[in-house]
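Take a look at these structures.
Here, each number is a calculation from the coordinates, and none is a lab measurement. It should be emphasised that the depicted structure is a prediction, and the values quoted were computed from it without experimental measurement. Cβ atoms are built from the backbone, for glycine too; each structure is taken alone.
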Structure P
Amino acid sequence: MQSPRVWMGYLLGLTLLGLSCNDFLRYAGEMKEPVNLLEPFVVAQCQAFAGRLWPLGYLLILADAPFIGKGTDLLLYRSGRRAWNLGMICYVLMQSIWYAACLAICSVLASVPSGFPGKLWSGPAYLLVKFPKSAAALKYHLLFEGEAMMRQMTVPQAFLAALVYLFCYLALMGMTLYVCSLMLGRFWGFLAVAVFHLGHIVLSFWFRIPWSPVHETGSLYRLWRYPCGAGLVLMLMTFVSFLAVRNMEVKHLCQT
């Protein structure tokens with residue numbers, strides 16, 4: 001957390017979050033109606049531009065993966081490779097939690113001046129779903145295909161689901177960067193995570209956004225299919241990392 005790059009990552013994420021939330025809050029302000037405090041995070045998560053770039057701040061935070069430094073040789077000697085690898089995995093997952101939680105909390109704080117607590121969806125969110133091509137929605141470039149979500153979930157439930165989905169996506173991206181960097185070097189780690197994220201961005205324009213539950217509310221199976229699948233992949237990558245760390249060459253990783 002002492003690296004300036006980490007703080008810049010959080011700043012980038014909050015800037016992109018602000019762009020998304022500002023559009024929705026201005027949209028609601030034009031209608032002179034309040035919004036639920038938890039709504040902006042859910043709506044902003046699936047917006048076309050800024051919502052798809054949220055993970056870039058997290059990637060900036062983990063830019064030093066696999067976190068090899070001058071004292072790594074000594075640390076490996078004292079703690080062992082398995083303990084060091086477990087610590088790095090915990091760091092990646094904790095940063096995923098902190099980054100997702102930071103975005104969620106800041107979206108709630110930004111909504112306080114024009115928001116209300118509770119379980120009910122607001123009028124602006126309802127109108128955004130019912131009239132997606134209205135003049136106001138087009139003016140602020142908003143798109144929220146959450147009709148099924150609004151019928152089946154309360155706002156707190158949707159907020160929690162959105163937070164879990166974002167954490168899962170960030171954790172998958174972070175573990176991809178870490179494991180590939182550990183096995184192949186930093187260049188190939190960044191290449192792998194670039195293909196991972198850019199591929200999802202391209203596909204999200206035609207298919208579902210993987211880090212938003214807005215299209216996955218048909219049943220409990222559909223809702224939790226992505227988090228459960230992400231958990232299995234994370235366990236597999238954790239196992240691979242313990243195999244890779246046995247043959248890790250610190251000097252080679254520092255040069256790549």
Structure Q
Amino acid sequence: MHFKSLTHIVYNRYLFSVNDYFLCSKNRLNASINYFIQCPENINGKLHEFHTLLIDLNQSESLIWQGIYHRTKSEIHSFLTNQIFDHKVLHKLTNKELNAFIALFNKFAKIKKIRKAELFRLKAYNNAGILAISYIYQNNQFLCINFYRITSQRATNLYSFTLKHLPSDFNNTHFGRAHRALHWLDILYFKTNNVKFYDFCGWYHGLEDKALLNINKFKEQFTNYKVIEYSGVIYNNWLLKLIKQ
């Protein structure tokens with residue numbers, strides 16, 4: 001599959017125009033809301049540092065595999081060789097499909113007390129052809145799901161979650177193995193389709209939040225290739241500027 005080389009999309013959020021810039025330094029502040037996502041430069045000195053972990057998909061499969069923590073490799077191998085399951089990566093979702101996956105994430109987010117999915121952005125990404133959703137499905141239920149922003153440069157993991165909070169015959173260990181296997185299968189999928197980097201989209205560089213530190217540990221099982229980029233928002237609308245102040 002051929003992925004686009006986009007670094008910018010435009011959409012509307014209610015009455016406001018929105019620019020989404022990602023992985024780029026070229027920009028125009030010509031929308032009411034101008035988002036800068038993982039840019040190499042601090043635009044106008046108004047962005048904040050964003051740490052993330054990458055996997056270079058130009059490496060051979062064996063070299064990528066070698067970089068994974070040995071116990072994680074055992075869990076992935078155990079799941080892939082001992083289970084019957086479906087793994088799919090969906091593109092160009094219908095509104096019904098996208099809304100269904102967003103609803104699943106939002107239920108997870110409510111339990112975890114984190115922010116809901118960014119509906120406007122996900123729909124804009126889907127319309128632009130740069131959204132993908134992957135999953136592992138077993139025994140008539142979803143075990144884990146990943147949301148991605150996909151360009152030829154990066155497969156950026158926007159949301160990643162398991163469905164272990166729902167009624168199931170599977171235990172937590174099984175969900176954990178499936179979750180790790182999903183990331184590995186997605187990595188291979190994007191490598192096969194000539195994406196340059198797999199991006200875990202965030203690495204917490206603080207010390208206080210134990211939940212985020214645990215997420216760091218999960219991601220670090222796959223790679224230690226850490227980079228610092230810049231993210232933030234610049235408003236170009238007097239009302240939004242006033243609200244922000």
Given -0.52, -0.64, -0.75 for log10 I(q)/I(0) by the Debye sum over Cα atoms at q = 0.11, 0.14, 0.17 Å⁻¹, for residues 22-93 alone, calculated: source structure among P, Q: P
For the read-out relative contact order in percent (Cα under 8 Å, 6 or more apart), a value of 26 was computed from one structure; give its label from P, Q. P
Upon calculation of FRET efficiency 1/(1 + (r/R0)^6) of positions 102 and 118 (r between Cβ atoms, R0 = 25 Å, to 0.05) from the atomic coordinates, which of the structures P, Q produces 1.00? Q
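-11000 is what came out when helix-only ellipticity at 222 nm (-39500 (n - 2.57) for each DSSP H run of 4 or more, over all residues; to 500) was calculated for one structure; which of P, Q is it?
For helix-only ellipticity at 222 nm (-39500 (n - 2.57) for each DSSP H run of 4 or more, over all residues; to 500), the value -11000 is produced by structure Q.
Here Cα extents along the principal axes in Å was calculated and came to 62, 37, 30; which of the structures P, Q was it taken from?
P
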One of P, Q was used to compute mean count of other Cβ atoms within 10 Å over residues 166-173, and the answer was 11.2. Which one was it? Q
The highest value of Rg/Rh (Cα atoms, Kirkwood Rh), for residues 54-125 alone among the shown structures P, Q is in P
If distance in nm of label points 7 Å out along Cα→Cβ at positions 62 and 190 computes to 2.4, which of P, Q did it come from? Q
